[in-house]
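Got some structures for you, see below.
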Structure 1
């Protein structure tokens, strides 16, 4: 996927209210696009580990694949979402609504997929 499309995605998602930063990483933890104030490699690795762990645990418990995985800290939330062959980590403010952020972010993913098809 083109760098320009990925940079546009992280930029567009970062504009959503409550989003502090965005990381797009490969399944092996390599950050390929980001817009975070924190260490993007560490946030990307955390998002990948979070998603992989959720996948493995729900499979072990026969619950099926999770659509997302979330970790909540004292002053943040991190949601890990699969998108195409990547894991997208969205770092949010503690008070941000995961539902509202996802509602605004999902059209951005769809737009990114359409841009890739046009390309």
Structure 2
């Protein structure tokens, strides 16, 4: 049964410009991709973006964050998987300036879909 207070956003993880696959830390070799991130819905798109990132980082370890571009998108994760971050610009959501990163301690999950 689907919980009504849970929301799913797409999180895309791409290698940063100039970073080659061989430059990645051994632990980061399989991080690239699109994730379906579920978490408790706040009702505020900016806060939801922060929560999605917090849940993503709680579930997916990244050794060197600077090697990746990570984007949060308010669209179906499978839709996001078939597009670049640039093509998804109109669906991008960002956490507010005053959002306390890693502050969300609620439940959630991050599942790699592509």
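Read-outs: derived from the displayed coordinates by stated rules, not from any lab. All of these numbers come straight from a predicted model, not from anything done at the bench. Cβ atoms are built from the backbone, for glycine too; each structure is taken alone.
Annotations
- Taking distance in nm of label points 7 Å out along Cα→Cβ at positions 9 and 105 as the criterion, the largest value within structures 1, 2 is that of 2.
- Which of 1, 2 leads on distance in nm of label points 7 Å out along Cα→Cβ at positions 17 and 65, largest value: 1
- Calculated for structures 1, 2, FRET efficiency 1/(1 + (r/R0)^6) of positions 33 and 57 (r between Cβ atoms, R0 = 25 Å, to 0.05) is largest in 2.
- Of the structures 1, 2, the one that -15500 was derived from, the read-out being helix-only ellipticity at 222 nm (-39500 (n - 2.57) for each DSSP H run of 4 or more, over all residues; to 500): 1
- Structures 1, 2 were shown, and relative contact order in percent (Cα under 8 Å, 6 or more apart) at 39 was computed from 2.
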